[in-house]
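The data blocks that follow each hold one structure.
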Structure 1
Amino acid sequence: MPLNFRTLDLNLLRVFDRLMAEGSLTRAAASLAMTQPAASHALKRLHEAVGEALFVRSAFGMKPTPRAEALWPQVRAALGALQQALAPAAFDPRHDPANFRVAMADATAALLAPPLVAAIEAQQALVNLRVMPLATRDPRRLLEQGQADLAIGHFPEALPAIIAEGEHAALRHARVYDMHYVCVMRRGHPLARKALTLDAYCNAHHLLVSFSGRPHGLVDQALAALGRQRRIVLTVNQFFTAGLVVTQSNLLTVLPSTFVAATGYDSALVTRELPFDLAHAPVEMLWHVRDDAAPAHAWLRARVQQAAAPQARRAA
């Protein structure tokens, strides 16, 4: 039987949206200030309305069906537009609760999370942040499907496409700061005793930080332009892991200079300038156009810029 939209309770779509975002009926109910039985009843009514189940129970929570995955981007965009149309003109962080999911790598979170928390506490803001691991250099799908509200990082694949689309792009972006990369090794490493040459660098063994698991990165592209290459012994997807491994081995790695202290191992590490040119990597924040005019989201973006200001000044 076809869905009768005129009799559809739009609150069911809110439950659907939160369940897609949370992956748990308990967490979805809590975020909507509902009891779990009420949320479960709403989900049952939604399944009856669309004529099929949109979720199945799994060992890891409520798993969406392919139909649910296909519906979510449209439902989320429609709810976002409705919220913006009805939302107050201003956001008062002391009185207006807000929940945000921010996707960023551990190095970025180590720099930005402390000042973001300080800003929330200083303003007594009713704002909750959930930092999500960033496992890609292209977070467009995360943002378009509403799995994250903001993504912060270096996005060499996504950003050119967004810029090329201009005002028609589904995502917006803003520069946060620039990263300067350095070579990092353990204190006492044989190469720490003298200036690092290109030959010494290429002859050493290396650790690569790759969010996607690819066997090459920006450094390898720069070396290839010089007709050189390096031997990568280990690839990991976290900067913290890289710092720990380097302290206990003769591997070299490349980290953002501002992050070395945040590893907690800086007393056991030595940094050297790279013996080749590697352009500063811009750190951008990306968000969906549906959130562009939302006062609460604008407040969050302003706090991110404020938190990143010391890094931006260092790079200037």
Structure 2
Amino acid sequence: MDFLALFVSLPTRQTAGRMRIWRALRALGCATLRDGVYLLPDSGKHVAALDEVAAEVRAAQGMADVFLLGGRDESQQAAIIALFDRATDYAALLATMGRTDGNDGKALRGLKRDLAALVAIDYFPGEAQRQARAALAALEAAANGEPATTAGEIRRLASADFQGRTWATRKNLWVDRMASAWLIRRFIDRKAKFLWLDNPKKCPKAALGFDFDGAAFTHVGGRVSFEVLAASFGLDADPALSQIAAIVHCLDVGGVPVAEAAGVEAVLAGLRAASEDDDKLLTAAARVFDGLYQHYQQEPTNG
């Protein structure tokens, strides 16, 4: 696809004009290619909007031109699209939602307006937008005294009915499977035995599968397997586990960024490279998740 590029140059003395134009570009959701070059996806509406901004720049004794550009190859095109990423904005909005009382109607209306404004300039929507929409829907549902609508049913289960079982998932563990196995053994089935599958289609009928197509516990709607297991066994109300879930979600399917995610990913990647098999890898990874859980439990917001 092509992009409109607005090249702007303003006299340094035009501080007020500079701020006015910057606010207009921000409101349009422009990406910044470099200082003085702002991008929007090509459309008639955006041509008119950038022409209007360019006219305002010229009125402020500056120079402005609108050009059409595109990436020379797929890699460059992807790099341009990445400039429009709104994940950080959605993360800030989600943080506000987390501090909002569901019974505060005025606050909810404000959040709804803020989300609508962000969605309007999210030209390449993805997981982060889905997370924000789901979070707002949950807040609104709670305010109305109704359960939130989700894509797929997650049944509440009793861990007492799942003791001493064999749990199975794909071998060569990575983040969601590591975290899910840790969650199972730490909070659901302390005597759990694990089976690492070469082929999930050959999972024994007596085993409880997780994180593969057709498994008893796998992705539901926008939730990854760790989140589904937590919700299934009533663990999703634990603030420390919720913060771990955010990291797992971020690393597994992307979406709203989590500050700690890159560090956790690096540690787990190192453990996987050093481990001879999945049993030893889980033992090592469990220490990481134990540490994260202990850390989040000690945070003031978690009491």
Label whose coordinates, when log10 I(q)/I(0) by the Debye sum over Cα atoms at q = 0.11, 0.21, 0.22, 0.26 Å⁻¹, for residues 181-268 alone is calculated, return -0.27, -1.05, -1.15, -1.53 (choices 1, 2)
1
Among 1, 2, considering only mean count of other Cβ atoms within 10 Å over residues 21-28, which has the greatest calculated value?
1
Distance in nm of label points 7 Å out along Cα→Cβ at positions 53 and 221 from the coordinates reads 3.6; which among 1, 2:
2
Can you say which of 1, 2 returns -16000 when helix-only ellipticity at 222 nm (-39500 (n - 2.57) for each DSSP H run of 4 or more, over all residues; to 500) is computed?
2
For the read-out relative contact order in percent (Cα under 8 Å, 6 or more apart), a value of 14 was computed from one structure; give its label from 1, 2.
2
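Computed from the coordinates by the stated procedures, all read-outs in this text should not be read as laboratory data. These numbers come from a predicted model, not from an experiment. Cβ atoms are built from the backbone, for glycine too; each structure is taken alone.
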